[in-house]
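What follows draws every value from the coordinates through simple rules; no lab data is involved. Owing to the predicted nature of the structure, the values given are computational and were not obtained by experimental measurement.
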Structure 1
Amino acid sequence: MVSVEPSPPIDDHSDVLVIGGGQAGLSTAYFLQRFGLGDRYQLLDHAPDSGGAWQFRWPTLTLATANRVHDLPGLGLIEALGDDRPEVAARAAVPEYFRIYEERFGLRVRRPVHVRSVKRVGDGFVTHLGDGRQITSRTIINATGTWDRPFIPHIPGAEEFGGRQLHTHDYTGPADFAGQRVLVIGAGISAVQLLIEIAREAEGAQTFWCSRREPEFQRREFDPEQGRAAVARVEERVRAGLPPTSVVSVTGLASTPAIEAARADGILDWRPMFTRITRTGVCWDCGPGPPTGAERLDVDVLFWNTGFRSSLDHLSPLRLRGPGGGIVMTGRLTTTVASDPRIQLVGYGPSASTIGANRAGREAARMVAELLGND
C-alpha cells in the first residue's frame with residue numbers, strides 16, 4: 001500500500017466537510033476546487049493510505065478482473081501510471097493511481113481520521129472524531145461508500161454451523177479453501193468470479209453455488225440505454241426513500257469467455273437459496289432439528305458474497321432515514337438529502353459505482369457551491 005505524507009493538520013472548522021477519501025471523495029474534492037472552494041473544504045479519510053476500498057481488495061483481483069476502474073476526473077489511470085497492464089493487482093495499481101491523483105491536484109487528505117458521529121448544531125454541524133476532537137462545518141458531503149459494511153442475511157440456524165463462515169470482505173485467495181467443500185452464496189459479479197477462482201485454483205476443493213434469485217447472464221455487451229435504465233430504477237427507489245439496490249441486480253451479469261467455460265464445466269450449476277443452516281451445512285424446506293427427509297448439503301465453508309450496505313452509521317444522529325428504511329434523496333443526480341439540502345450523499349444509491357461517483361461528486365460540489373454562494 002502507498003501513502004501520501006505528511007497528512008495535513010485537521011482544522012477545527014471548514015465550510016464544507018467531505019467524509020471519505022475513495023473515488024467519490026476525491027472526485028468531490030476535485031470539483032470543489034473547480035467551483036472555487038479549494039480553501040473552504042477539508043477531506044477526512046479513515047483509511048491509513050490512499051486508495052479507498054481498493055487497498056483492501058483480495059490479492060488475486062487484477063485490473064482485468066476488476067469490475068471496471070473508471071478514471072477520476074482530470075487524470076486517467078493510464079496517464080497516471082504509464083500503463084494499465086491487466087495482470088497487475090488492483091489493490092496495488094489503484095491506490096498508486098489515487099496517490100498520484102491526490103498529489104497532482106493538491107487534494108490534502110487528512111488520514112487516518114475516524115469520524116464517530118455528525119450532529120446538527122445551530123445552522124451547521126459538529127463532527128465528532130474518534131480521538132475526541134470536533135470539527136464544525138456549514139455543509140456535509142458524505143462519501144464513505146460501502147466496503148466497511150459487509151451484509152450477511154439472517155438465516156435460521158446460522159449460530160449452529162460448525163464450519164467456517166466468511167464474506168467477500170474477508171477473502172484473501174483460493175488457497176484457503178484447498179480440500180474443502182465450499183458453498184458460495186450470492187448472485188453478483190464477485191460471487192461468480194470468486195466461485196470460478198476457487199473451483200479452478202483451490203486444490204481438491206468442491207464448490208457449490210446458490211442465491212436468492214437465479215442470475216441472468218447477458219450474452220451481449222450492455223449498451224448505454226440499458227445502463228441508464230438500470231440507474232433510473234435505483235434512482236427511483238432513493239427518491240422514494242427506499243433502501244437502494246445495486247445496479248447489477250437490475251442489469252444482470254455480462255457473460256465472458258471465462259464464465260461460459262465455467263458453465264460448460266459445471267462450475268456454475270445454480271441452486272435456489274437454502275432455508276436453514278445446520279451444524280454441518282445447509283438444507284432446503286426443513287425446520288429445527290435434524291433435517292430428516294429434506295434436501296441437505298454438507299459443507300465446510302459458507303462463503304457469503306451477499307453485498308454491502310452504505311456506511312452511514314456516523315450520520316445516525318441526523319435521523320435521515322424515513323419509514324421506508326432508506327433516505328429520501330432529491331436533486332438532478334439524487335445527491336441531496338431531501339430533508340436537509342446542506343447534506344450531500346455521494347456514492348449512495350445510483351452513484352455507488354466508480355463512474356456514478358464521478359458524476360455525483362461534481363453535482364454535490366455544485367450544490368454546496370450554490371448553497372454557500374459568495375459568503
Structure 2
Amino acid sequence: MSEAPAVEPTVFESWSQRVVLGTGAARTALAGEIERLSASRVLLLATEQELPLARELAASLPVVATFTGVRPHVPVEVAEAARALARSNDADLLLSVGGGSTTGTAKAVALSDRLPILAVPTTYAGSEATPVWGLTEGGRKVNGADPVVLPRAVVYDPQLTVTLPEAMTVASGLNAVAHCVDSLWAPQANAVSTALAVEGLRSLAQALPTLVSDGGDLTARRQALEGTYLAAVAFAAAGSGMHHKICHVLGGAYNLEHAAMHAVVLPHVLAFNTPSAPEEASRVVSALASAGFGGHGSAVGSLLALYDVLGAPRSLGALGLSETDVDEAARLCLEKIPPSNPRPVGVTDLRALLRRAQAGQTPTDPPAAT
C-alpha cells in the first residue's frame with residue numbers, strides 16, 4: 001500500500017470569550033459583567049464624541065478614571081498615556097465603549113498591564129472578538145496577536161448603532177465583510193474559519209442594505225452585529241491575509257480612515273486573487289447570491305453589486321493617499337504580504353493595484369501592470 005502524501009496540518013484555535021447580544025443589553029448587563037469579572041476599579045475608554053454615551057452607560061459603575069485621547073491606529077504615545085492613567089488609578093478593568101480605535105486603545109493597555117477588557121462596540125469593527133493588537137510609531141504600524149488583549153466579555157447592543165452615520169455604517173460594515181473575504185485565504189485558513197466567514201458574509205450582505213434604507217431597523221442591526229462577530233472570529237482563527245496586510249501598512253504610514261480604507265481596498269484584492277483561488281471565489285459568489293446579489297458573473301461583480309447598493313467608498317485618493325505615495329506604498333506593502341497568498345505578488349502587481357484603488361477605478365481581474 002502506498003503512503004499518502006504528506007499534507008501540512010491545519011489548525012483551528014478557539015478563544016475563550018463571553019458574548020452578550022440583545023437590544024438594551026448595554027444598559028442592563030454591564031454591572032453584572034463587571035461583577036462576573038470581579039472588578040471594582042474601572043477605567044472607561046471612549047472618544048470625545050462618544051463620551052456622553054459612555055458616561056450614560058457607566059453612570060452606576062465603579063469608574064475611577066476616563067480616557068478620551070483615542071486616535072486611529074493607536075499611536076504609541078496614546079497607548080502610553082492610557083497605560084499611565086490605568087496605573088495611576090489602580091484600574092482592574094478596562095471598559096471600552098466605541099469602535100475599533102477605542103477597543104484597540106484598550107488592547108494596548110491590556111498588552112502591557114494584563115488588565116481584562118469589557119468591550120461595548122458601537123460599530124461593526126470586529127476588534128472586540130480578536131486577539132489582534134496594533135500600535136503605530138514613526139508612520140509604521142506593528143501588529144501582533146496575544147490572548148491577553150482579547151476582551152473577556154463583549155456586550156453587543158443594536159440600539160447603540162442606530163445613531164451611527166450612514167457613511168460610517170457602510171464603511172464599518174464593509175470592514176467586517178473584508179474580515180470574511182480575507183479569512184478565506186489567510187495563512188491559517190481552515191474549515192471552521194471558512195464556515196464562519198461564509199455565514200458572516202451572507203449575514204452582513206443581507207443586513208447592510210436594510211441599514212441604508214431603514215437605519216432604525218433593529219432586527220437588521222442585530223443581524224449585522226451577528227455577522228460582525230462571525231467575521232471577526234473567522235479572522236482571529238485564519239490570520240491576516242493580503243488585504244489586511246495592505247491596509248495595516250496604509251493605515252500606519254498614511255493615517256487613512258480605517259474602515260473606509262478597508263472598503264476601498266477589498267474589491268481590488270479580491271480581483272487580484274480570484275484567478276488563483278477559484279474555490280474561495282465561488283464561496284464569495286454563493287454567500288452574496290444567498291443575500292440577493294447573484295447573477296453578476298464573478299465574485300468581484302457580486303461584491304461590486306453590493307457596493308453599488310450601499311454607495312460604498314471607492315477611492316483611496318479621497319481618503320488622503322496621493323498618487324505620489326503609490327510607489328512607496330507598494331514597496332512597504334510587499335514586505336508584509338504573506339507567502340501563503342494564493343497568487344504570487346510582486347511590487348509591480350501592488351503598484352498597479354494601489355494605483356487603481358487610489359484613483360477610484362473599477363478593479364480589473366487581474367489588475368493590469370503599469
Structure 3
Amino acid sequence: MTDRTDDNPRPQTVTSAYGVASDPTFGAVAPPLYLSSTYEFAGYDEPRVYDYGRAGNPNRELLSDALSKLERGAGAVITSSGMSALDLLVGRRRPDDLILAPHDCYGGTMRLLKARADLGHCSVRFVNQSEMSAFETALEEVPALVLIETPSNPLMRVVDIAALSRKARSAGATVAVDNTFLSPAIQRPIELGADYVIHSTTKYLNGHSDVIGGAIVAADPAQVEQLRHWANVVGCAGAPFDSWLTLRGLRTLFPRMEQQQVNAMAVAQFLENHPAVAKVHYPGLPTHPSHAIASRQQRGFGAMLSFELHGGVLSVRRFLSAVRFFTLAESLGGVESLVAHPATMTHADMGEDARATAGITDSLLRLSVGLEAERDLLAGLDEGLAACSG
C-alpha cells in the first residue's frame with residue numbers, strides 16, 4: 001500500500017486515496033461530509049481552523065488540495081460553477097486590462113467576457129490562437145491575461161500551450177488554460193507554462209452529471225491566497241455536499257477517462273468512414289490538423305469529439321430523432337454518452353456571426369462519449385446516420 005506520508009504520490013494515487021482515513025474522530029475511511037454553515041470559536045478572539053462556511057469548509061479543502069496536487073499547482077479554489085471559477089480571474093480585472101481569448105471558445109465563456117467588457121470592467125479581444133502570427137500581433141496590444149481553451153469547444157482545435165505561454169509571458173501577460181475537456185488525467189497546463197488552470201468540475205472531474213461546480217488552480221502561492229480572498233469577498237464558494245460528491249467522483253477519474261478515450265476513438269473512426277458524415281473533429285485521428293500537437297502535450301486524446309453531417313439541419317433533425325444511446329442534452333464528461341447541437345444549445349448565445357467566424361455550422365454535432373459498450377454506441381450512431389438519408 002502506498003505510504004500516505006509520501007509528499008509526491010502518483011496522480012492515480014491522489015485521485016484514489018487523497019483524504020482517505022483522515023477522520024481523527026471516528027477513523028472513517030471515506031471523508032465525512034461537513035454541512036455546518038458555522039463553527040464554534042475556542043474562546044474570545046480564538047477562531048478555529050474554520051469559522052464560517054463561506055470562508056472555509058473541510059470538504060472544499062480536501063477537494064482543492066487534491067486538484068492542486070493533480071494539476072501540480074500551489075493551491076486551488078473550489079467555486080459554485082465553472083463560470084464562477086473563470087470570473088474569479090475576469091472579475092478582478094481593471095478597466096484598462098485587455099484579455100485575449102480564443103475566437104472559438106465555449107459560448108458561456110464568450111458571453112461572460114462580453115458582459116464584463118460591456119460593463120467597462122475590462123476589454124476583450126478574440127483571436128485565432130491557432131495562427132501564431134495573429135496571436136503575436138494581438139500580444140502587441142499588451143494584454144493582462146491570455147485565456148486558452150484546448151481542445152476547443154466544440155471544434156476540438158488544439159493549440160500549443162507551451163509556445164503560447166512563453167510568448168504571452170514575454171509580453172507581460174499571465175496565462176489561464178481551461179482544462180475541462182481533458183482533466184489532469186490527460187493534460188497538465190501548469191507543467192507547460194500556464195499560471196492558472198480552470199475547470200468546470202461539473203464535467204470529467206465529477207463524472208456523474210449530478211453536480212454543478214468549478215475550480216481554479218494557481219501556480220503561484222500568492223495568487224492562490226488572492227483568489228481565496230476574492231472568492232470569500234464575492235461569495236462564490238462551492239457547496240460542501242457538491243465538493244464531497246466531486247471528490248467521490250474524482251476517485252474513478254483515471255479508469256473512466258481511459259475507457260472513455262477508447263470508446264471515443266472507436267466512435268471517431270466509425271464516423272470518419274461513414275458516407276453521411278462530412279467531417280470529424282477529433283485530435284486522436286491522424287488526419288486531424290492538430291494531431292501532432294495533441295500527441296506531444298497530452299497523455300491521450302480525451303472523449304469529446306464533434307462531426308458535421310451532409311444535408312444540413314434536415315439531417316441533424318433526422319439523426320437526433322433516430323440515434324440511440326446518446327442523449328440529447330447539454331454538458332459533458334459523465335459516464336453516459338450525450339449529443340449536443342452547439343448552434344442551438346451550448347453556443348446559441350454567441351450569435352450567428354460569431355459562430356460563423358469560429359466555424360460552428362448548423363450541421364455540427366458534439367458528442368461526449370461515455371462508458372457504454374462500444375458496439376452499442378456504434379450501433380446507436382449507425383441508426384441515427386441511416387435516418388439522415390430519409
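Some observations on this one:
- Given -15500 for helix-only ellipticity at 222 nm (-39500 (n - 2.57) for each DSSP H run of 4 or more, over all residues; to 500), calculated: source structure among 1, 2, 3: 2
- Source structure (of 1, 2, 3) for Cα extents along the principal axes in Å, for residues 196-283 alone, computed value 47, 34, 18: 1
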